[in-house]
Structure 1
Amino acid sequence: KAVGKKDLEVLKAEEEKFVKGCQSHGGLSKQDAQEIWEWMLPFARYGFNKAHAAAYAQITYQTAYLKANYPAEYMAAFLSTAMGDSDKVVKGVLEVKRMEGAGIPIQILPPNLNRSQRDFSIETVIAEEGTELQGVRFGLAAVKNVGVGAIDAIIAARATQPDETFASLDALCAAVDTKLLNKRVVESLIKAGALDDLGGRGELMSQLDGAIAAGQKAQEAKRRGQADLFGSFGLTEPLPAPTRPRSPILTEEVPRKTILAWEKEVTGLYFSEHPLSLIETGSDVTALGELAPEFEGKKVTIVAMVSHVRRVITKRNTTMGIITLEDMSGSVEMVAFPESFEKHSSFFHEDEILQIVAKAELRNDAIQLVCESAATFVQPDTASQQAKPTLHLTLRPSGEYWRDTDLLNRLRDTLKTFDGEDTVVLHIAEPDGSTRSFRADGWRINYCADLEQGLLEILGPDTVRREFPKQAEDIYEAMSAD
C-alpha cells in the first residue's frame, strides 16, 4: 500500500517490520533482507519491473519511429483514436501545428461534407508555392452532436451522388434518411464549416428547416412509390433533390465572432480564423514557436490564448495550475505555482487572451514556462488610437475654378504647417446635396487649437469635426466589426 501511494515516509516506517518478517518467515539473513528492502525503496517514488519497462520502451520506440517517418499517418491515427476526448483532439491538432511550424510538411484540414471520412484521413494538398504536402482531414465523428449512424449514412449516400459529391443542402437532406440526419446533426455540421462548399453558414441555417421538410416529404413519397418512377425498371438513380421556392430575402452575414464561437463549440478548435490573427502584440513579445533551449533561465513576455487549464492539488493541499497556451506559431505548457495561481486564477480560463511574463525552463528537452504575472491582453495601440483621432473637413466648392483652387492651396499649406500622424478626411459637398468623401493620405496632421482656428477661417463654420475611434470591448468584438 505504501508503494502504491508512493509515500516514502510510510514505506520507511515499515522497514524494521519487513526485515524481521524476512528473517522469521523466509529464513533470510538480516543482510539479505536489508538488500531486498533497498531494492524496494525506489518504488516509493516510481518504478517498473523490467518486463513492464521493456514493453513500454519498445512501444515508445515504435511510435516515435512512426511519428518521425510517417507524420501524417501517425497523427491521423492518433486523432482518430482520441475522437471521444475533445481535449485530446485539441492537443493533437496543436501538435500538428507545432510540427508544421518545425518544418514538417503537414497541415490540418477542416471538416468537409464532401471530403471528410468518419475518422481523420490523409489528403494531398497543393501549397501556395505549388509543392505537394500531406494534410490530415478532420473526421466527421469528431464534430459534436454528429453520431456515427448519421455519418455512415452520409458517406453511403455521398457515394450515390453525381461525382460522389453533394451539390446542395437540398441534395443532402433528400439523400440521407432524415431519421438519422436530423436538424441538430446538420446544424452542427454547418457550425463546423463542413458545408461551406454549399453556401454561407447564415444562408444554410436559414434554409435548414425547409430543406429537411422537403427531404422528409421526398423520402416519404419514395417509400410510397410515388416518386421513384424508375424503380419498376430496376434502375438505381439517386433520389433527386426536391425543388422548393427560395426566399428572395438575402440572409444577413454571420458575424465572425459567431462563426468562431460555433467552430469552437462543435470542434473545440478555430478553423476559419484564429482570434489572435487580428491582434498586434509589439516587438517585445516572444512568439511561442520561437521558444528554444537557449531561452532557458530567461524571462519572456508572451501573448497567447488559454486552451486548457488543469488544476493540481499539492502535498500541502494548495492548488497549482498547468496551463496550455497557444498562439499562431505553436503551443506550450506553463506552470503556475500555488502563490502565482491563486493571484492570477481569475485570468486562467479557456479562450482567454492573456499577456504573460514567465520564466523559461528546460524540462525533458522541451521548453516549459513558469508564470510570474498574467493579465488580460489589451491592444498596445489602444491609447495611441485614442490620441490619434480622424479630422473631418467639409468643403463647399463655389463652382468658380480659381476661387476653389485658392481655397485648396490655403488648406494644404495650413495642414502642412501642422504636420503629424492624425488622419484627414475631406468631404466635398456637391450642388445636388450629395457628398463625396476622400481620405487625404498625404495630409496627416498634429491637431491643436491653432490648427482648428486656421481651418475655420478658411472653410467657414461647421466644417471641422474630430472623430475618435470607438474601442472594442474585447478582441472578439473587434473581429465582429466590418
Structure 2
Amino acid sequence: MTSGSIPKLLFKFAIPIFFSNLLQGMYAFVDRIWLGRLLGRSGLAAISTSMPVFFIVIALAVGFAMSSTILISQYFGAKDHNNLKRSISTTYAFSIIAAIVLTILGLLLTTPLLKLVNTPPEAFLYAQSYMTIMFSGLIFIFAYNMFGAILRGLGDSKTPLYFVIIATVINMILDPLLIGGYWIFPKLGVAGAAYATIFAQAVAAILCYLYLKYQKHLIEVKFKTIRIHQDIIRKMFKLGLPTAFQYGAMSISSMFLMALVNSFGVTFAAGMSVAWQIEALIYMPGMALGSAIAAFAGQNVGAKRYDRVLGSFKWGIIYIYSILAFGISLCYIFAPQISSIFTNDQEVIAVSIDYIRLVSWTYFIYAIAQISNGIINGSGGTRFTMITSLVQLYIFRIPIAYILVYLFDFGQRGTYFAVLFTPWFAAIAGVYYVLSGKYKKHRLIEPSGEALPSNTEP
C-alpha cells in the first residue's frame, strides 16, 4: 500500500473490511430480529443491556488487536521481517493469556454489572444467561479477531472476510432454531442466540487456523515458537492500553447511558435497542474506512510516505460522505419499515423512529472523526484518540444526557438529544491533528530494508 493509486487501494482494501464488519454486525441484527419476534420487548431489552457490559470486559482485547494491526503494518511497511515475526508471535501468546483471564473476570462480573445498569426485571435473567454463555466462549471470539487483526496489518482484508461469511451463515441458520426451538433443537430463547454466536465464531477460528497451517502462511500458528518478546509487548502496551482504556471508557459511558435508558422501562429500552442496531449499520462504512486507513497509514508512516497518508484522508472523506448521503436518507425515509423488521410492537417502533430521525444527520460529523482517528491510530497516536474520546463521552454526551433528563425535564428524549452535541470535539481535534502533521511524531520504527517473503499481500 506504499505505492499505486490511493483511491483504488483504499477501495479495494476497505470493501472486504466493510463486508466483514457488515456480516459480523448481522449477528446482532439477526439476534434482534428473532428475539424481538419471538420474545418481544424483554428479549430486545436483554440484548441491548448485555452488549455494553460484555464490551467493557473485552476492551483490552480490542485495544490489543488495534496495537497488533498498527505495529505489524508499520514493520511490514518498513520491510522488517524479523520484528514482524516477533510481533506476530507475541500477539498469539498474549491473546491466549488475555482470553483466559477475561473469561474468568467476565463470569465473575456479569451479575453485578447487570444490576449496576438497572436491567429491567423482565429482561434480567435473559441478559444474565446471554452474558454467561458469551464469556464462556470468549476464547473463540479472541482467536478469530486475532487472526483478522494480524492479516489486516499485513494488508490482507480478504481472507478474514471469507471465514466471517461462513460464520455468519451458520449463525443465521442456528439463531431461529435455537431461539425458537424449531426442528430437533430445544427452545433456548436468549441463550440460543449466544450459543449460535459462539458456535459460529468457533468454526471461523478453527477454519482460520487450518487455512494458515496448510497454506504455510507467514503468520502460521506454530505453538513451539509462540512466546512474548518483552520489547514488542512493551510497544504493544504503549499502543494498546490507550485504545483499551478508550474502549473501556466508551463501554462504561454506554453503561451510564444504558442505566438512564433502562430507568424509563422495558418498552423504551427495547425501542433504543432497535434504533441502536439501525445506527450500527449506518456506522459500518465509516468503521471499515477507519480500519482500512489505519492499516494504510501505518504502512505509509512506516515507509515515510506522508503524502500518501494525507491522500488517504481526502479520499476517505469523499468515500464516506458519498455512502452516508445514501444510507442516512434511506434510514430517515424508511425508518418505520426498517424498525418493523425487528418487532410489531408499535410503541417500540415509535421510539426507534424518533431517535433515528432526530440524530441521523450527526453521523456525518462522526464520520470525520472516524477517518482522522484511523490515520492517527495507524501512525501510533492512540493516546490522542483516547483523550478526545474521553472528552467526547464524559464532558459532553453523558453529562448532557443526565442534565437534559433530570434538570430540564426532557424525559426520554433527553437520552438522545445529547448525541447532537457529542461528535464535534473529536472531529475538529482529529482534523487539526492530521492536517497539522502532528501524527508524524508517533512513528515507532525505522526501515530495515529487509525483504519480506512473497506470500504476503501488499
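Odds and ends about this structure:
- Structure responsible for 56, 19, 15, with Cα extents along the principal axes in Å, for residues 60-139 alone calculated and labels 1, 2 on offer: 2
- Structures 1, 2 were compared on mean projected area of the Cα convex hull in nm², for residues 260-403 alone, and the highest value belongs to 1.
- Test item: relative contact order in percent (Cα under 8 Å, 6 or more apart) calculated as 26, pick one of 1, 2: 2
- Volume of the Cα convex hull per residue in Å³ from the coordinates reads 128; which among 1, 2: 2
- Among 1, 2, structure where mean count of other Cβ atoms within 10 Å over residues 84-91 as derived comes to 23.0: 2
- If helix-only ellipticity at 222 nm (-39500 (n - 2.57) for each DSSP H run of 4 or more, over all residues; to 500) is computed and equals -26500, the structure in 1, 2: 2
- Structure responsible for 4.2, with distance in nm of label points 7 Å out along Cα→Cβ at positions 12 and 188 calculated and labels 1, 2 on offer: 2
Since every read-out is calculated from the coordinates, none of them should be taken as a lab result. Keep in mind that this is a model prediction, so the values were computed, not measured. Cβ atoms are built from the backbone, for glycine too; each structure is taken alone.
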